[in-house]
Structure 1
Amino acid sequence: MNPPLMQAVIVREPVQKGEWNALDCATIPRPALQPGEVLVQVEACSVNRADLLQRRGLYPPPPGASTVPGLDFAGFVVEKAPDVEGWYAGDRVFGIVAGGGYGRYVAVPAGHLLSIPENLSFIEAAASAEVFFTALHNLFREAAITAGERLLLHGGGSGVGTAAIQLAREAGVQTIITASSSQKIQRCLELGASHGINYKEEDFASRLLEITQGSGVDVVLDCIGAPYLARHLEILNTRGRLVLIGLMGGARAEIPLAPLLTKRLRIIGSVLRSQSQEEKTALARDFQEHVIPLLQRGAVRPVIDRVYPISDVEKAHGYLQEGRHFGKIVLIQQT
């Protein structure tokens, strides 16, 4: 008996490493449920920079994960494995996955699922998943940031940036952001950032030291990597933490080691995609406890820039690549 089929966006074969490989809307086998999994019909997913890297052959999915792009999803339960309890057909759910979000259906471990708050649409839930997971994990678990501390956040207008500003604000953390325009800075201030630095017009490190009167920051959330590394060690104060979540600017750097010792600094590398199933289950519980209540009462919210039908995925990727967006770009499935 042939397996059920579904529509999905895939990277066209053969994948040329480093090239802007084309995407295809193809018909492929629907995921087969494994023990402990739930099958979700995807109604919306978001576009992440990791998707652009994957289509270029630079960020393959971990072993065993779907090769279909897409790191988050929002939809409803259609089927579950016999050993799964607590989820039922029709339940509105969202979350993160190591791959498969661009498919019409995705198989998800039951422990990774979250119920969509009643005040959120599928589009809003898809725009919330990856970014609030990333901000929660890296700011509050990896960096252990606390009320009264200062945060430097690069790319304040990104999806992760807009989520991190809001979670930091709710936690009593002062956030200084960088962005590429005065318009983006203003919108970040409206979300709760205390100061904004236009990195195209000012040296971010010098300006930050002016803002803080030389005292620097306690935590840096860094998606840039190599070109900023030495400056980050300069602006971190004693016991400061640098959490590296991306390498948009480069992957190799030479740094002075003395500040690591004299200021007792920590450099923390972090990625969600390759974490174990057990780690992701724990992260989902953490999200349920700390972020879902904020979403339910509207204390934090997803910031959505544009919504595209999934057939326009090329346009969505191109728009993200241009960097003009503020917040999330969402793809919606078509009936």
Structure 2
Amino acid sequence: MPLIPYALTRPFLFGLDPEQAHELTLDGIARLQNTPGQWLWCGERISDPVTVAGLRFPNRVGLAAGLDKNGRCIDGLGAMGFGFIEVGTVTPLGQPGNDKPRMFRLPEAHALINRLGFNNEGLAAFVANVKRAHSFRRAGGILGLNIGKNAATPIENAAADYLLGLEGVHPHADYITVNISSPNTKNLRALQSDAALDALLGALQRRKAQLDAQSGRRVPMFVKIAPDLEEDQVAVIAQTLTANGIDGVIATNTTIARDKVQGLQHAGETGGLSGAPVLEASNRVIRLLRAALPAGYPIIGVGGVLSGADARSKIQAGADLVQLYTGLIYKGPALVADCARALSQR
């Protein structure tokens, strides 16, 4: 159990600008990970092993990409009890992201809106940070590395950026995620259309096969999609994933819809909405994917998990694994074990 209950630290953090609180928290975790100071937030790792995409996960609860974009805090975040950690999104070159302010809390809805825009230090710094992490993976934790394209790269040249990311992270990843669903990089979601997605995934899969052969190990590749998709779009994506031999899908990213938060302060801000209002939209896409994909095809469910019951709803919709992000900000590190325990007892 953490030495300091999150209920005591949350009022202080929520008194700060959301991005300032985010950076302050990550700075503290980065400094104190792998030291006795880690007991301030560490939690029990519930044992509930499961094999998905050929990887053995210690439990079904992971951290979603976006919280630790630069991979600085893998060991510290892993100490919260996660079975797997996903870091990034990383782009080939470092970039500042969109103008500030770009992150907003909607506490009445247990939600966030962000338009960060893949702010990160770039692939070289990211890989250096990943290589420094050791305790989480030594204890059996699974590490996912999430790749994207630079904002300045024209969408027609996006594949080149994704190939650079793939080549850079492949030696260090347990699995790789291709992020084509952030609403905060111009035109990025256009890559979810059938022809664009087929071309991108074909190029990535061909290169990954070469990298797998050269390294002597097979690294699974997942694709992360949006919740704002119609049923026929989900069906096309499912067909394209299987046709290109992609190992799994992550559903979903943030939403551009605002119907669940109308009238709340900041609800009109541009960006992706995450947290409790996304739960049902994400679960809808998971159910559509499960119906459209072959039996046993891996699905990671993410979006709106703030309790063990929410985590179970992802599994009931058809997911194999679950990820947290905004729920962690509202509920604190204890949420990890709560969700893992709920899934182990389902």
A value of -8000 was computed for helix-only ellipticity at 222 nm (-39500 (n - 2.57) for each DSSP H run of 4 or more, over all residues; to 500); which of 1, 2 is the source structure? 1
One of 1, 2 was used to compute Cα extents along the principal axes in Å, for residues 170-289 alone, and the result was 43, 38, 27. Which label is that? 1
Comparing 1, 2 on mean count of other Cβ atoms within 10 Å over residues 58-65, the highest sits with 2
Out of 1, 2, choose the structure whose coordinates give Rg/Rh (Cα atoms, Kirkwood Rh) equal to 0.97 when calculated. 1
When 1, 2 are compared on distance in nm of label points 7 Å out along Cα→Cβ at positions 10 and 282, the highest value belongs to 1
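Readers should treat all values here as calculations from the given coordinates under stated rules, not as data from a laboratory. Computed from a predicted structure; not experimentally measured. Cβ atoms are built from the backbone, for glycine too; each structure is taken alone.
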